[in-house]
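Okay, got some structures for you below.
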Structure 1
Amino acid sequence: MTKPKLLITRKLRPDVEARAARDYDVTFNPEDRLFTRDELIAACRTVDAVLPCHSELFSADVIAEIGAGLKIIANHSVGTDHVDLTAAKAAGIVVTNTPDVLSDATAEIAMLCMLGAARRGAEGDAMVRSGQWNFWSPAFMVGRQVTSKRFGVLGMGRVGQVTAERARGFGMEIHYHNRRRLPEHLEKGAIYHDSLEGLLACSDVLSLHCPSTAENAGIINAKTLALLPDRAILVNTARGALVDETALIDALTSGKLFAAGLDVFQTEPGGNPKLAALQNIFMLPHIGSATEETRDAMGYRALDNLDAYFKGEEPHDRVA
């Protein structure tokens, strides 16, 4: 029986690639280089399926140019903002993602970003590495303590719920805003706010976990930042498009925000040099799900979706 032809756009974990090679006729990317738009279109025209990451953009025009041969886009990500789902559905292309498996790893990074921001981690690390740590006093490197503070979650989905659970370990009071209130057994005592404004007013730390959609673009802006308590901390491990970075810089330089911890940016890779120039910001290069265990699980989940599709079954994680 002829194996389905599969394109894997980026270098994945060895065991994931080995399983893919066993079951599919795979085109790999051993150099792990980013496809240009034209290269992506050309490569997708020759296969039945593609397993991409968020680094590959399947806009409506890209999907139209790929044509009728591609049957399924099995994303190696939970986010699908890089795929025009409406266009894919209209073209008859099935789209899947990899939910659930990256919640723990992303929640860990959210805690790292929170603590790094609150306790001035970037400043301290730079000081020790540069050999400039030559002073101490009770007033030296004083940060903010998160224990017993109010932890606001914007978007109480899978990742938001796990992050809230981790924050409870610091004795934090959990507040959240979501499209729908959670049932009591998932809420676990968290305080629900039916408006964004209500959440912001109660968030000493605000952690973003909502999807990047047209409606959510720039949801954190000058107006919403002003509603946070003075000297609050912003954490973003979701998507860079959620934050107006110019407004964030203003809030960090004015002292409205004490600090921010960011794993995502509007421009990726690269980040924002103006943000990088600030001392009261802790930054990471979009590594929220970058653990050995999670990368394996994401790859297997994407392959599970492909296996189901080519067996004539409904993929478990179909989003379009």
Structure 2
Amino acid sequence: MSKAIAFSEYGTPEVLRLSEVTAPEPGPGQVRIRVRAASVNPLDLKIRSGLMAGAIPAHFPVVPGLDAAGVVDAVGEGADAAVGDEVLGATTGGGYSEYALLERPVAKPAALSWDVAASLVTVGRTAFRVLAQLGAGKGQTLLVHGAGGSVGIIAAQLAVARGITVVATVGEHDIERVTALGATAVRYGDGWVQRVNTAAPRGVDFVLDASGAGVLADSVALTGDSARVITIADMSAAQHGVRFSAGSTDTADPAEDVLPQLAELAADGRLTLPVWRTYPLAEAATAHADLEAHRNRGKAVLLP
């Protein structure tokens, strides 16, 4: 038996409870890891609350957690890792646990901390995917809404590395941090359009909305074309003719094989992903409550 966080009904963070579960056995191509860190993602909160019940129906009890990093302790037939390997990846069956299954384990560079390794998976792939979908290139200007968040801050850094001029809307507390990563950061909120126009006098070519803060109409106006705007956070996208980008199981997804590259960039210090706080596994409900109250300034991570 092992310990895991599970919930048996939709609800507030209090439905998350520390439980005794049977450690999962890896199937073909899978590995089981002794979890060293598990990322807390916004989607975890939506699944727990029932907001995603239509798209992702729960089969109770549910162990949440999309991403984890740890040490392989059992392997299935044909698995691409060996016992003792340090790996990270997307989980099968939930990462808020002492043991979890990964189907596509990626080697963790020795210099990469466990908390960043676990945090990088979903947000890193998402940032890479939306940049590929937008198609922005060297010499063009990209506006990133919500660049203080985990997806936005990675997307901004990847874009800067490609020679793209990045303007970022952020909270006052994130201006210095995001500016230090090579973007031109401006304060979000009333008047953001004027501030962006001042920061980008030649105009904006593309917009990535990672904030969901009701910025789509003005973003379309800035670019002059709804096809040049993409969101990962605003469910009203279709009303503005804007593409809503979600994860894909398509093997042709441009983000499917990017995780090793992102892990190396983070290990080398060429990619920064702030971790705000780590929590013991038993405090998963506190982590969810902190994210729902928007207290975090970076990733929240559970340490089983």
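When FRET efficiency 1/(1 + (r/R0)^6) of positions 212 and 260 (r between Cβ atoms, R0 = 25 Å, to 0.05) is calculated for each of structures 1, 2, structure 1 comes out greatest.
Looking across 1, 2, the calculation of helix-only ellipticity at 222 nm (-39500 (n - 2.57) for each DSSP H run of 4 or more, over all residues; to 500) that yields -7500 traces back to 2.
Structures compared: 1, 2; top value of FRET efficiency 1/(1 + (r/R0)^6) of positions 68 and 292 (r between Cβ atoms, R0 = 41 Å, to 0.05), i.e. the largest, recorded for 2.
Quick one: P(r) over Cα pairs in 10 Å bins from 0, in percent came out at 6, 28, 34, 23, 8, 1, 0 when computed from one of 1, 2, so which one is it? Derived from 2, not from the others.
Here, each number is a calculation from the coordinates, and none is a lab measurement. Since the model is a prediction, treat every value here as computed from it, not as a measurement. Cβ atoms are built from the backbone, for glycine too; each structure is taken alone.
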